[in-house]
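Only the coordinates and a few stated rules stand behind these numbers; no lab work does. Worth saying up front: this structure is predicted, and the values here are computed from it rather than measured.
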Structure I
Amino acid sequence: MAARETIWQSYGGIIIAAAIGVAFYAAALMLFGQTQSRLVGAIAFLVVLWTNGALHMGIVSLLPILLFPLLGLVDSKGVVTNYSKDTIFLFIGGFLLAIATEKWDLHRVIADRLLSLFPKSPRGVLLSMMVTAALLSSILSNTTTALLLIPIAGFLTTDSDYRARLILGVAYACSIGGIITPVGTPPNLILMDFIHTNHMEMINFATWVVMMLPLAAVMLVMSAFILLWGFENEHFGLIKIETHSQHLSVEQRRLKYIFILIGLILAANPIVKHYFGVSANENFTIFTFGLFLFLPRVELLEWQEDFAKIPFAIVFLFGAGFAIAMAFQKTGLDREVADILLSFNHLSPTVLMLLVGIFVVFTTELTSNTALTAIMVPIIYPFALKSGLNPELFMLIVAISASYAFMLPIATPPNAIAMSTGDVRIQDMIRRGFWLNIIGILATFAVAFGYWRLFL
């Protein structure tokens, strides 16, 4: 009995995932063909494994390389190419910049400088930390940003109630900040790669930022409002803030200049392309600067010590997301699901997309936003084309909605990091996160149809 229990404890999660995969395959046969149903079952199997933690996320993310050829979905060469796309190298470059930022404490300098600009009130301190988190999360991973700033937020006050609100604010801002740039969060990169693969007009870096800043600003302000609802204590035990009046270190100055140079190149790219017809590859620009950190006389990173810090499990998760998106198109499942959506043509496309947005926002609470975006984007694309709608606009709504994971600790790493402090109650996260999800859905649709349409 003990041996059987040990085996179940070791393999129970995998067995459950396999059983759910088979169940989804059987159910899908009522709607789709054999090949498409096998893809549905495989995706269900992967999503359950990503959710239940029976296998490490990195291992699960490599399984499509074995599963998809084995099930006759995509040949092995086709699957493997998804793990070496230029988007992958963009993300590696972003991780290297994040590692250097943490190594030389530049994030602390940025946080301290921003704190000094805001009033020393509950709302001012909360907004200063949230703006800092959002800006850092727009160029670094939300996990890295949360790991850097949540400990700082936890030490800013002696008031336990306010501390919980402050920590939640940083976690939420990490998710919100990810939408500001194309590199801020995996769903953005999944969308950009899909646009590139299907030969649509790319949204350049500067245009994306201009499109997303108003939405991010609205979400930050509304988050602060929700988090401070019912908080009346003006004497909230703020600890003395050190504002780094001394000069930056040599390494911090070097890193600052590198970030400024990257920003100038990315901002100038669309202008140069418009007037001279040439442009830099934005993916490899960031990757190049990531490698630049290792050069002699720059020496902000060291190979053996720092390259190993790259979370390759996340990199493989990208590859899995791209592979899922490819399998949807190769098997024709995207067109089949789009046809099913078209059967609801008695609803207006806007109402239908609102329902899809609601589905994405609340589903991302329970599963990987990367996998969810990889599943939904290829479905929405043919649906929008057949409906005579702008596919980029509707795919953008899906990708941005996938970043709104505010309710549960398992939804996104910043939420889990916030819960790990012991200062945040799950009831508070669920209650505030629910209302923030609703606001996110409504704000995204308002901005999409009132502002994004000017650019797409």
Structure II
Amino acid sequence: MERPLTQHLKPDNTALTLAEYEQVGGYAALRQALKSMTPHDITHVIRDSTLAGRGGAGFSTGQKWSFVPDEDIVTKRVAPHEMATVVPEPHLWGHSESGFSTGDKWSFMPFGDDDPSPKYLVANGDEMEPGTFKDRLLLEGNPHQLIEGMILAAYAIQADVAYIFLRWAYKKAAQRIARAIVEAYDAGYLGRDILGSDFSLDLHLHTSAGRYICGEETALLNSLEGKRANPRAKPPFPPVVGLWGRPTNVNNIETLCNVSHVVRNGADWFKALSHSEKSGGTKLYGVSGRVNKPGLWELPMGSTAREIIYEHAGGMRDGYQLRGFLPGGASTDFLLPEHLDVPLDFQEVQKVGSRLGTGTMILLDDKTCPVGMVRNLEKFFAQESCGWCTPCRDGLPWTARILQALEEGDGVPRDLDRLQLHTKLLGPGHTFCALAPGAMEPLQSALKYFREDFERHIQEKGCSY
């Protein structure tokens, strides 16, 4: 079984150096691309490979790249000099107190070679989803794999500047990424005229301030600009109007780490790695909970939860039975043991009422209170709300308080109706971004599958676990 993302990780958990990465084929895909492939060729092979975003959305990576407009579309919808010279005749004067000539004011902006018109690529490494730790493995073990993938992605969309937006707590990853960036610059893989081509790219590491909302791509962009990390209204979407108003593509770490392997080996090779017909490649699957060997494994996309839990994670610990699991991190719906044989890909998991998300499972055993587990999650989401919209700002703390009351024995029967109502009022279409709808997924599925536990908390005036 091929494991392109993790096969070269070192047993001692140290990072691959540039020389070690090159010895196992590192940067060969970049050389190949700059020598014989156009940017459109890169985008096409990624789209043909069916590589889908590994951050949770599962959207086609190649298609997402194709949304970034070509430079002539971005900067030449109307000839700038023509607009600036036509407007003053007859004179159009500013309608504020200054009364300054509008055309003259426009003419102060630089044109041509002096026009600051970059495109941006951003790697989303703000891995703050509870239960998720897949990107950390890649960042700490092989940062050059990410850097090469970012250079190829930047070449595909013709980005001039790239950023790695990293979770604040990933101190070791930050040190190793910073060292790898220096190595890449020294070797000519970053900077001006990379490997003798006419393509240039500057790459920067940005350590976040540490909020869960920064994982939402537009909130991430606001944070990167030095603003409060609030989501932006969409449209316009980041591929057209993103970082500092310029075309920007934001991709997950695991997604970008796949890029060099696809370019080097081809779309058909990548699709053959998968058990899924619609999603190619491998996937980093993780398990946390009362299993014998919690951890993370690179497996074919579409592997089942049964295989991951009982073969790779060693099964449940003695004395514990599996009662349910969140298949893709904290913001996904619970599934039951009857769903263990569902292929874990983006399409099949959705058919049974949940999402693949990040592919990192959180297990619920028969000796853990589902009400307490959900209360813990809702408390986290309430704390991490940016407060931008009312349903999320007020609804999540209200939900957490109701669950806390149930746990402490102060719950009343109508609390269950209130919780059920919150799952609708905070659901999709009622909030500014997906934070609150994601927070409602474990709650709504817990009410569906474990309602007797909620009722018992009311009847017995507290938790019996």
Structure III
Amino acid sequence: MHAQTADSVARLGAWVADLRWSDVPADVAERHQLIWADYLTVASAGAQLPEYRSLLESWPLPAGPVPIPGTTVTTVAELAAWVIGTVGVALEQDEGNKFAKGHPAAHVLPAVLALGIARGASGEDCALAVAAGYEVAARFGRATTLGGGVHPHGNWGVAAAAAGCAKLLGLDGAGVAAAIDHGSGMGIAGHFSSALDGNLVRNSWMGAAQMSGIASAYLASAGSTQNTGTAEPVLGGILGAWDPSALTDQLGERWDARSNYFKVHAACAFTHPPIDAVLALADRHPHLRDVPTAGVAVIDVHTHALAAGLADPEPGSRLAAMFSIPYVVAVALREGQITPAQHGPDRLQDPDIRALAARVRVHDDDTLTARLPQERVARVRIELTDGTEYVEEVPNPIGDSDYAPLDAAALHSKGSRLIDPALVARIWMFAEQLVASSSVLELCELLRWPATGNMTESKE
């Protein structure tokens, strides 16, 4: 028994079990409406990628009521949660939290949505379970310092998926704590190199987290698991370092959803400050976009230790491109934006982009690392062959709620760049009507695309 961790998990479980929607501050509730709309939008876009369209065509999913957003496919809760969790992170457009050092909503929302639909839960119950699970996820992320090379998908966040699902099942404090404990022992030791290599297993880790969360909640409901402080030896002893006090620090007072970030660019969050710096320079000095690559001597990117490893100038796939600072900096300078379209095969092989990316140097700057986690700084210096220099420092990416937050209009616009605007409108209707809905199942038709009148149609 790891007593301190078990005690912290027990307190966290009691808080989750006792939480009511009326306890959620109005601004936090509004933030969660944005989180639901944004996540379902990016998941719909992810489901339309060729690799996941192919998956849905080849996987004989059993009949069930849960839709895969952005498709006409429905299936059982557990498999739907796996797919929604996986496609939701495929485009690197899902929200995150700099203090959690990862993606809280992506660990919780797919599992709660799928389980809520299958069980006929109310929209308010689903919204509350995600709000509670988000805070558990952020606290587990704060408590965990992953070892070098460990990717944050599918490890510290499994406990949060378990918490959200346990809340949805109506478990008491001890039951929620048991689910959290079990989930905290189900983490995946995924290596960051999979993302850099473009290996799609990196997306699948998030799908696995959803299924583990659902299973953990049901095991707790059955009385088949207990709270023994499992997170301490797993997230601490095996995967990194662990501080259980972070689980209950300002519990019920600080809402970490307030400090989340939404993503403008289709790329790893650590690449966003360099992208924003380049775009700011190009906006002030438009001629930079037209400088021939031969006229660029070097582009120096100074960044923090968490981002410095994203330095491959020749990514070989869409996923790898989203984790390459040299590539996204080159594309940002030439094209003025980073969307999924910029990661297609033609762009990856574009000789000018490749030549410009080869001139980017990524520097690990200790002075910038010291400013984490409050600031995720990047400083970009473009030096031309004639000796002219242009320098820009960005303290945090556009979309950071404490720096340059995105509102509903900005997220609508983001969505319309990813998927059909008509589907974006339907998803926002889902998010806006969720809390007032007596059954989340009644809203499911809004997530199907192309829209049909048969909500129970399933892939056979």
Label whose coordinates, when helix-only ellipticity at 222 nm (-39500 (n - 2.57) for each DSSP H run of 4 or more, over all residues; to 500) is calculated, return -14000 (choices I, II, III): III
Given -0.33, -0.97, -1.28 for log10 I(q)/I(0) by the Debye sum over Cα atoms at q = 0.07, 0.12, 0.14 Å⁻¹, calculated: source structure among I, II, III: III
Given 4, 15, 12, 12, 13, 11, 11, 14, 8, 0 for P(r) over Cα pairs in 5 Å bins from 0, in percent, for residues 7-62 alone, calculated: source structure among I, II, III: III
